[in-house]
1. Given structures P, Q, which gives the highest value for mean count of other Cβ atoms within 10 Å over residues 74-81?
2. Suppose you compute distance in nm of label points 7 Å out along Cα→Cβ at positions 90 and 346 for every structure in P, Q: which one lands on 3.2?
3. For FRET efficiency 1/(1 + (r/R0)^6) of positions 50 and 274 (r between Cβ atoms, R0 = 35 Å, to 0.05), the calculated result is 0.90, so let me know which of P, Q that is.
4. From which structure (P, Q) was log10 I(q)/I(0) by the Debye sum over Cα atoms at q = 0.08 Å⁻¹ calculated, if the value obtained is -0.45?
5. Quick check on the output: -13000 is helix-only ellipticity at 222 nm (-39500 (n - 2.57) for each DSSP H run of 4 or more, over all residues; to 500), derived from one of P, Q. Which one produced it?
6. When mean count of other Cβ atoms within 10 Å over residues 106-113 is compared over structures P, Q, which one is greatest?
7. Say we calculate FRET efficiency 1/(1 + (r/R0)^6) of positions 42 and 242 (r between Cβ atoms, R0 = 25 Å, to 0.05) for every structure; which of P, Q gives the highest result?
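Bear in mind that the values in this text are calculations on the coordinates, not laboratory data. Quick caveat: nothing in here was measured; it's all calculated off a predicted structure. Cβ atoms are built from the backbone, for glycine too; each structure is taken alone.
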Structure P
Amino acid sequence: MRFDAAVQLTGSSAAITDLRQEIERVAHADAKVLITGESGSGKEVVARQLYALSKRADRAFVPVNCAALSETLLESELFGHVKGSFTGAYRDKPGKLEIADEGVIFLDEIGEMTLRMQGLLLRFLETGEIQKVGAERAAGRVDVRTITATNRNLREMVAQGQFREDLFYRLNVIHLVVPPLRERVDDIPELATMFLQKVARSSASVARDFSTDAISLLCTYRWPGNVRELQNVIERTAVRARAETVTPDDLPSDVRAQRPGTAPFRERRRTIADHLYERITNDRQSFWTTVYPLFIQREITRSSVREVVRRGLQESRGNYKIVARNFNMDPGDYKKFLNFLRKHHCQPSFKEFR
């Protein structure tokens with residue numbers, strides 16, 4: 001489940017209190033902001049709060065996930081394109097930068113942007129000019145505040161030649177760091193309760209509170225997926241709970257199994273499959289509009305498709321019919337889905353997930 005970026009930066013720990021104060025201090029500066037932190041820690045929440053407190057709050061806030069699109073698609077997404085510039089360009093289309101004029105553009109996962117795209121972004125930041133894909137000249141200028149976010153170390157990427165140094169210094173005017181959830185354990189009970197109450201309001205869940213032992217387990221777990229993972233766990237738990245009070249038995253097995261003194265946490269680098277799966281499960285996009293076109297156009301590989309399907313099988317315990325439903329397909333698309341996977345050798349065995 002996608003981390004709800006509309007919620008406030010919840011928590012009373014010292015780290016969150018300091019971050020909240022820093023947001024309030026710099027929101028009106030209208031300067032570029034770089035937000036860093038692990039995946040799921042709440043970087044978009046910070047970006048939206050900066051926007052809400054800024055003088056541009058009555059204009060557009062336009063988020064773009066730079067890791068979820070290939071280079072060519074990202075260029076079109078940001079700058080727009082003119083009719084006939086490539087196959088499928090049946091009309092002129094404005095880019096997100098144009099849509100964000102006088103507002104805020106939020107470029108998430110900026111560290112995944114290719115060097116060529118970095119160059120195009122740098123030129124825009126220097127001139128404010130937008131040149132659409134397929135156009136011979138710039139279409140005009142826009143006034144946009146740029147907020148970027150990444151879970152990667154951009155300084156190391158600069159040293160390795162993977163990120164432009166001039167772009168890094170352009171973006172890193174104000175630097176905000178979002179602490180991982182494991183470094184603000186005091187916030188976990190408050191966050192968990194908030195998510196549980198939200199589920200209770202929007203579904204038929206009977207769960208309303210946590211037992212002391214359940215809270216203790218939640219505070220012990222390392223939360224490699226941070227707040228996004230916590231929200232996902234609480235929503236799954238609320239569906240499974242049979243009483244008003246959530247007990248340890250209601251929590252997922254990986255949370256129950258975690259104990260102090262386990263191996264140190266190492267964040268797994270997010271992949272294109274992660275982003276595609278989130279678009280399907282969180283944004284309720286169909287497999288046919290999210291994954292299928294990219295594969296047919298050779299924008300993603302067979303392994304990425306297989307990994308998305310594997311994630312679905314893990315959630316459904318190996319049931320392909322549930323996968324098709326969770327991938328937002330029409331009821332009659334089940335056989336079409338399986339035929340596609342078989343034809344392109346993208347079908348993991350369901351048996352390993354049962």
Structure Q
Amino acid sequence: MFIRRSFARNIIPIALATSFVAGCGGGGGGNNAGGGVSFNWLIPADEIVDGGPGKDGIPALNGGLFEDALTILSVKPDELMSVVMVNGVVSAYPHDIMDWHEVINDTNGSAAYVASYCPLTGSTLAWLPGDGHSNTQFGVSGLLYNSNLILYDRATDSRWSQMLHKSVWGTRVGEERQQLRVMETRFSTLRRMYPSARVLTRNTGWERDYNQTPYRSYRTNDSLLFPVSREDNRLHPKTRVVGIHSDTGSKVYQIDSFGATTQAINDQFEGQSIVAVGNSAEDVAAIFSRQLADGTILSFSPLQDELPNIMTDDEGNVWDVFGIAVSGPRQGAQLELTRGFIAYWFAWATFFHDPEIYFN
């Protein structure tokens with residue numbers, strides 16, 4: 001089932017990619033990544049690779065210009081985007097922009113946060129940057145682990161594995177940040193769900209051809225650009241899955257298998273009661289805990305054609321795609337976030353070993 005090898009099969013020749021594409025950055029590995037100070041990595045140092053452009057060679061965005069989803073004209077209806085909710089405000093970052101920048105340091109009122117998208121692994125995560133540092137911004141380190149983005153924070157120069165969502169090198173090693181509510185969907189669905197969402201425009205201050213992806217057919221072919229430590233051929237490598245993981249196991253649900261009508265799957269993962277909810281036609285999927293803070297375990301049923309409201313429960317509450325109760329006796333409550341997100345199958349399988357596949 002698993003094959004451990006130095007390089008993934010069918011790696012695309014680097015000459016076929018642009019010099020800018022060379023992954024989620026470049027910039028030298030080893031124990032001296034910070035330039036003079038030696039730390040030990042939490043991940044295998046011999047599996048960290050240089051992506052090519054160098055540290056900050058792929059420029060992170062520090063804020064940007066936004067426009068309402070209802071009025072913006074520069075985003076194609078089928079463009080995927082990373083969507084974050086902070087303090088009730090929905091912000092969307094089109095992947096045709098994030099392909100070129102990967103990290104955005106954004107603010108919503110007084111809340112600063114970092115959102116990251118790795119084009120190589122198809123993964124989006126967002127977190128609060130942390131207290132006690134005057135500089136809360138993150139950048140692209142230029143290093144990759146299992147083809148996935150390694151960020152660095154500008155306050156301490158520590159390195160952060162995106163898919164492990166923790167610092168893996170530096171003075172903040174082992175630190176995890178508070179995760180934010182993130183979803184991924186296409187623009188046409190976002191516009192219908194949240195017409196007033198703030199959408200990042202192409203006025204980024206950088207000269208990039210956002211009409212062209214630097215990754216060509218990478219999103220759909222079965223080839224990889226960089227090494228991974230193991231492969232699992234049960235699914236196509238670029239199958240988009242929403243998954244949940246622990247330190248010892250994981251489980252995934254293929255987004256294209258939920259079907260044209262919404263499914264709400266009351267499930268268990270390592271003794272944890274969860275719900276996986278999704279709709280393939282609308283390109284939405286998420287996993288939440290079914291257990292509330294008071295110990296109540298809810299049972300969910302899907303809602304049809306009511307997005308962003310996506311499911312109801314046995315108490316009569318209605319919940320939206322961010323896991324917030326919009327009506328019912330628990331209105332205003334939030335379902336607990338799980339250790340999960342959307343990524344390509346190959347990335348999920350190499351980071352979180354031997355995942356259970358629900359739609360199998």
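1. Largest value of mean count of other Cβ atoms within 10 Å over residues 74-81: P.
2. The read-out was computed on structure Q.
3. Derived from P, not from the others.
4. It was calculated from structure P.
5. The structure behind it is P.
6. Answer by largest value of mean count of other Cβ atoms within 10 Å over residues 106-113: P.
7. Greatest value across P, Q: structure Q.
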